[in-house]
Structure I
């Protein structure tokens, strides 16, 4: 790395995060906790510590920032998904159930505020909104990945099982935001029943 490429450091010797990363981190936190429509550009500018001109240099519009936020959340989702699956190598049924066990832990976290993609679809129902399109693409990718696991697990109709499991996952994510925590283990029990019914010999 040349002197020109060496990142700036704080007094403690920690690399200073670039303006784009600070903006995106701040927007991601605010959008998730408060809702995308509720958070204005001025709030993001104030909390990220960057100038408004700098924000618009990196993100030409709020819609562009929304797309970047959802892309960042998408990366985090697949890291979570792959980690849950990796706990059960070579056992696709256990991998499917492992997703629900991991989802249970995730939804019980005190800072959990639901699925960012479902939240985006609720806030932006118009199909031509860029945030809506990104969220729909994410949901389609999840369905495809679930279908692949269902196929490996021996499901007679992997696409149908994937659709049922995705509806159950999304329902559990929404239920986690209600005051009723009775669903706690219900999603795992329901997933077990669906997988066994779909994969057992007729």
Structure II
């Protein structure tokens, strides 16, 4: 595949992602995606035969990006609480770059059995090594008495809930609070990220 083909494919993927996030998987149309990308409908189908293929390609890229970010975290030789801090920061930063993703997942994956089953089989094999490593570290800390006993599932739910809720609420916050400059929003998100980290770490105290 030459550079022009790579660029065209990436333009189509970006257009498809925008269409899916804006309208949902069910209401997204390949004709509209082609228009957004500035290519013909037949050209879109040359690269991606179906809307499902486009959706799966985009989701897989998101999963790969997230797992690569987690890989960097776990490659660093540090203690459990610092690993936990960096996991939370990594997830928060990922969501900050993909703020519409949480609502899309709730709407299109959690509420759709077929999409949910596909997402689970795609997502968890990539994340399982990290979750397994985190669980071992957690159990070691519990045995030492440095953190209170908690199941890994509950810890993960706490992290997911507190980080994702920020971005679910973000559209409402934008409408009701004045973020006149981009740096004001950036400062708010940085403060919120640190607040979330501290909330989880404080909750783990024995």
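Every number in this text was worked out from the coordinates using simple rules, so none of it is lab data. The structure displayed is predicted, hence computed values, not measured ones. Cβ atoms are built from the backbone, for glycine too; each structure is taken alone.
helix-only ellipticity at 222 nm (-39500 (n - 2.57) for each DSSP H run of 4 or more, over all residues; to 500) was computed and gave -27000; which structure, I, II, did it come from?
Corresponding structure: II.
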Inset, instruction - Rank structures I, II by relative contact order in percent (Cα under 8 Å, 6 or more apart) and report only the one at the top, that is, the highest. - result: II
Inset, instruction - Kindly point out which one of I, II the value 2.0 was derived from, the read-out being distance in nm of label points 7 Å out along Cα→Cβ at positions 69 and 165. - result: II
Inset, instruction - Consider the structures I, II: one of them gives 48, 37, 18 for Cα extents along the principal axes in Å, for residues 117-188 alone as calculated from the coordinates. Say which. - result: II
Legend entry - distance in nm of label points 7 Å out along Cα→Cβ at positions 21 and 37 - structure with the largest value, from I, II: I
